[in-house]
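Listed after this line are the structures, all set down as structure tokens.
What follows draws every value from the coordinates through simple rules; no lab data is involved. All values derive from a computational prediction rather than experimental measurement. Cβ atoms are built from the backbone, for glycine too; each structure is taken alone.
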Structure I
Amino acid sequence: MKKVLLKVGINTLLGIILIFIWSRFVNLFQIVSILKTIKIVYLLSFFVLTIFSSILRSLRFKLLISIPKITLKDLVMLNFMSQFLSFMIPIRAGEISKGVYLSSEFSLPLTKTLVWVFIDRFLDFWTVLFLILIILLLNHTIVPLKVILVILLIFVGFTVMSFFIVYHQHVGRKIIYNFSSIFIFESIKSHFITFSDSIISGFEVLHYSFTKLSLLILISIFAFISDGIVWFAIFLSLKENFGIINSILANLFLSLTFLIPSSPGYIGTAEASGLIVFSGILKLNTNLASAGTVLFHVLNLILLPILGISAIYFLKFNLELVWKRLIKKEKSNFN
């Protein structure tokens with residue numbers, strides 16, 4: 001428990017530091033002034049498209065696992081709950097809650113359900129790289145050519161590795177075993193091989209026909225387009241036509257921030273990431289970029305708790321199970 005609380009405390013401190021750094025680069029009074037010009041009508045699309053995007057990802061997960069007794073309605077509610085917990089508790093509580101719920105409610109092995117969640121996130125990550133690459137190749141003036149080449153190499157390498165893991169698992173296991181030789185301590189090497197083997201075995205769920213795999217990717221693309229249009233609407237509400245393509249690209253870059261530690265409620269993390277992406281990469285006015293990010297953040301602070309708490313009530317889910325899993329994970333890591 002101490003280690004979990006320590007992680008939350010460190011992430012909270014990180015958020016406070018980021019808020020302070022962010023405030024040094026912006027004019028808070030000007031941000032408030034920009035926010036006073038909000039056109040409420042455009043914000044309605046935020047709620048509609050955010051919920052629509054969540055439904056799309058739930059549909060993808062339903063197609064991914066292909067278990068009839070797990071209904072789309074349950075998965076939509078589960079996704080709402082997961083988003084809320086990930087937003088409020090920045091230690092992968094949302095992802096773990098999905099695995100724990102599916103395991104406890106449908107008598108499935110917890111390792112299997114957690115691997116499903118991991119693969120679901122893998123589809124998101126692959127789609128993000130794919131769409132970023134497509135947009136940057138169509139408009140190569142946004143970032144330096146070297147950056148595009150690096151992204152291309154990462155995407156190709158990631159795709160080739162994924163192909164072997166899905167369709168030639170013996171090759172994937174061999175690659176993992178050879179890679180594990182970099183670890184000095186045998187215990188770490190053993191944990192790494194065991195974990196990787198579970199992931200590789202779980203990737204069998206992606207061993208679909210080309211048509212079904214394409215459908216999963218297509219749903220992912222539409223979900224990210226929906227997320228991007230949300231940002232387009234956010235800036236329209238502030239009287240700024242940022243462009244749909246730029247909005248989609250910005251959202252894709254922001255989606256990569258799940259790879260780094262986040263503070264509770266994304267306070268500080270969201271503002272810093274928004275400033276880097278919108279102003280640093282896409283050259284939007286600093287205060288306007290920050291005003292849009294703050295507005296987006298506030299709307300999430302309103303919507304996610306409503307959806308999340310409603311989902312917890314609907315699913316009748318005992319959150320203590322998630323906490324116990326987090327504690328168990330801490331003990332296993334310690335040992």
Structure II
Amino acid sequence: MLLRNLQECLNGVDEIAVIGREVTVDGVLCHVVGLIRRGTVASLLLITYDEAYRELLENAEIEELTSPRERETYRTQYRQDIAYTKNDLFDSIETVAVGDRIFTVAMSETTVLDNVEDIMLLCEFLKKGWLPQSVGEIDSENLYLTTIELMEETDSLVGLGGSVTFTTRQRAERFLVEKKVRLTVGQGRNRALKICDPKTGEAYDAYIQSVGLLDLYAEMEKIYSDPAFLQNVSAEELAVIKADSGRQFPAGTFYPVIEYECALSLNFELTKHLNAFPDYRGDGATGIILSKPEQETGRHGMKLRSDVVQIAVPSDTETLDAEIFSAYRLLSEQTFTI
């Protein structure tokens with residue numbers, strides 16, 4: 001970063017209001033630094049520290065340095081994706097009440113506190129009398145800065161301070177399942193599959209309603225011949241779109257679609273894929289392919305859902321050795337005050 005750009009980091013900040021309150025929520029130390037105003041846009045700044053997550057990363061680093069390095073399978077990588085998920089509570093904030101005023105969250109961003117611009121901004125808060133309290137005793141490389149932009153226009157921060165109350169929206173939390181299941185294309189499964197949530201101990205029934213193969217090339221061709229779609233693109237644009245789509249999903253590209261009943265959202269993977277070694281040559285879809293059941297409810301009276309396995313298979317596939325690799329528990333709305 002050029003030194004002449006340092007001052008520009010602060011030029012857009014018209015006002016600063018210190019709050020300096022902290023509390024521990026779900027095991028995460030949360031410190032509200034205060035508010036900044038750029039024009040009529042106000043943002044709330046928070047610093048968080050997750051001791052459990054830090055220990056998790058440290059142990060992973062130690063294991064990597066002390067254990068023989070083995071080639072990782074997709075299964076190993078996907079397990080790590082779940083295990084090393086940070087508790088991003090403030091990414092799901094819906095409203096913020098500062099004192100008596102309630103704000104709607106426009107957007108939020110969380111980054112490691114190692115950015116020069118962010119540190120300079122915190123220095124301005126220090127000049128205004130901000131006391132870091134507990135987070136001041138922790139190395140900044142283990143701290144995260146969350147900036148929450150507030151939707152309502154604000155001409156002044158005067159009078160905004162005191163306690164801050166956060167309300168989250170519902171959010172999903174992923175957990176590992178790894179339950180093997182043999183699927184037959186064109187058929188369902190009457191016997192329930194038992195899914196146990198290791199965190200809550202609660203058990204759930206899952207029923208496979210149907211297994212099909214999605215001909216994505218044919219589906220894309222239907223879209224490209226739809227008059228409503230053609231009204232919005234030129235012939236040249238259509239040619240480019242079809243060429244890109246053809247490279248990503250060539251003719252004969254089929255993806256397994258599993259429709260199932262369960263209170264949880266499930267993620268299916270092919271066992272052969274999970275045990276394979278990544279070759280980074282694009283053996284899966286480059287985008288996330290989604291599917292939605294035509295019916296709302298399944299044969300057993302539960303919500304009917306669907307999942308598309310993101311790995312192409314031959315069109316004559318009859319059976320699939322698969323796994324319910326992971327599931328998502330739904331976390332309720334939460335309100336807490338700092």
Please compute relative contact order in percent (Cα under 8 Å, 6 or more apart) for structures I, II and give me the label with the greatest value.
I
For FRET efficiency 1/(1 + (r/R0)^6) of positions 110 and 214 (r between Cβ atoms, R0 = 35 Å, to 0.05), find whichever of I, II sits highest and give me its label.
I
Here FRET efficiency 1/(1 + (r/R0)^6) of positions 150 and 230 (r between Cβ atoms, R0 = 25 Å, to 0.05) has been calculated and equals 0.35, so which of I, II was it run on?
I
With Rg and Dmax of the Cα atoms in Å, for residues 30-133 alone coming out at 16.7, 54, pick the structure among I, II it was computed from.
I
Hey, distance in nm of label points 7 Å out along Cα→Cβ at positions 78 and 270 derived from one of I, II reads 2.6; which structure?
I
Matching -26500 (helix-only ellipticity at 222 nm (-39500 (n - 2.57) for each DSSP H run of 4 or more, over all residues; to 500), computed) against labels I, II points to structure I
Out of I, II, which one gives 24.0 for Kirkwood radius over Cα pairs in Å as computed from the coordinates?
II
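So FRET efficiency 1/(1 + (r/R0)^6) of positions 86 and 158 (r between Cβ atoms, R0 = 41 Å, to 0.05), computed for just one structure, reads 0.70; which one of I, II is that?
II
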Could you tell me which structure in I, II was used to calculate mean count of other Cβ atoms within 10 Å over residues 62-69 as 13.0?
I
For FRET efficiency 1/(1 + (r/R0)^6) of positions 54 and 246 (r between Cβ atoms, R0 = 25 Å, to 0.05), which of the structures I, II scores highest?
I
